[in-house]
Structure P
Amino acid sequence: MDKYDEQILTALVENARLTYAELARRVNLSPPAVAERVAKLEAKKVITGYHAHVSLEKLGLAISFIVELRLNHNHWQTTLKALTQMPQILQCYRVTGETCVIIRGAVQDMAAMEAFIERVSHYGATKTSIILSAPVERSAPVAGTVTEALK
């Protein structure tokens, strides 16, 4: 991983639809060199996919939330399997500490929020936070931090 790989990653995180020609222009390499580097990053599983960033509000999901779930039993595998079936959940993390699972999700209104909390609370105690805004939202470290993190 060198400065060119980091610049390529930074550019792709900003816009995954950039052409090799545009990437090459931004990092000052030839398009074939950029294509080879991107292929290597994909082969090493540094790049694991390309995604569209979707507006939840435009989909009618006006309320984004975080739910901390403290399981009331030791059957976390069963709970996690059930959580994967809930379409309101965008991300789910199994974590250390008093909280067992952290859920990030979105619903259309407060009635749907209440129904979701009620459904999830069958698995344990919940603590819910409504997301007001996301002043920092990244899918990878900012430029300059990847190389530092690998040292």
Structure Q
Amino acid sequence: MMTHRQWIFAATAASAALLAGAFVFQALGYAPCKLCFWQRYPHGAAVVVGILALLVPRLSRGLVWIGAVSALTTAVVGFYHSGVEQKWWPGPSSCSGGGSGLSGLDGASLLSTDIIDKVVMCDEISWTFAGLSMPTWNGILSLAIVGLWICAIRAR
């Protein structure tokens, strides 16, 4: 049977692993879109919260709830992103559809390599495994991390 602190460590390590995986994919050439970045922020928050909960045990009761909400947030964003990729609903106008969010840029800005390598569209699937895209896997794995946080709450 795992202790409260062990569950916190497991949840923190799992979020850190998913965040590290995102950076590995980016290093391999899979440039992130806007929604990909939105999925990273809650994982980062969960890692910080987990570390704080481990370092300051008297605060862990409240922090584990924040960790669970952070993991749930990234799961929701991941499933939303997955729906955008599948064209079930629209994504942000700046990175999906016809790219209307780019209409304010002139030709020189669009061709400039000073700011961005390329525009990554949120509604295009860049990688799949077992028929599921990266955001879908993030959603599934993040729900599992929510379960780890809940186990930490229950082990208190």
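Nothing in this text is a laboratory measurement; each read-out follows from the coordinates by a stated rule. Nothing here was measured: the structure is a model prediction, and the numbers come from that model. Cβ atoms are built from the backbone, for glycine too; each structure is taken alone.
Upon calculation of Kirkwood radius over Cα pairs in Å from the atomic coordinates, which of the structures P, Q produces 16.7? Don't skip to the end; give the middle numbers.
Numbers: P: 18.2; Q: 16.7.
Source structure for this number: Q.
Comparing FRET efficiency 1/(1 + (r/R0)^6) of positions 41 and 57 (r between Cβ atoms, R0 = 35 Å, to 0.05) across structures P, Q, which is largest?
Details: P: 0.60; Q: 0.85.
Comparing P, Q, the top value of FRET efficiency 1/(1 + (r/R0)^6) of positions 41 and 57 (r between Cβ atoms, R0 = 35 Å, to 0.05) belongs to Q.
Suppose helix-only ellipticity at 222 nm (-39500 (n - 2.57) for each DSSP H run of 4 or more, over all residues; to 500) works out to -21500; of P, Q, which structure was it derived from?
The correct label is Q.
If you rank structures P, Q by distance in nm of label points 7 Å out along Cα→Cβ at positions 1 and 129, which sits at the top with the largest value?
Working: P: 2.7; Q: 3.4.
The maximum falls on structure Q.
Can you rank P, Q by distance in nm of label points 7 Å out along Cα→Cβ at positions 97 and 121 and just name the one with the largest value?
Largest value of distance in nm of label points 7 Å out along Cα→Cβ at positions 97 and 121: P.
From P, Q, which structure was relative contact order in percent (Cα under 8 Å, 6 or more apart) = 36 calculated on? Present the calculation step by step, with values, prior to reporting the outcome.
Details: P: 27; Q: 36.
Comparing all candidates, it corresponds to Q.
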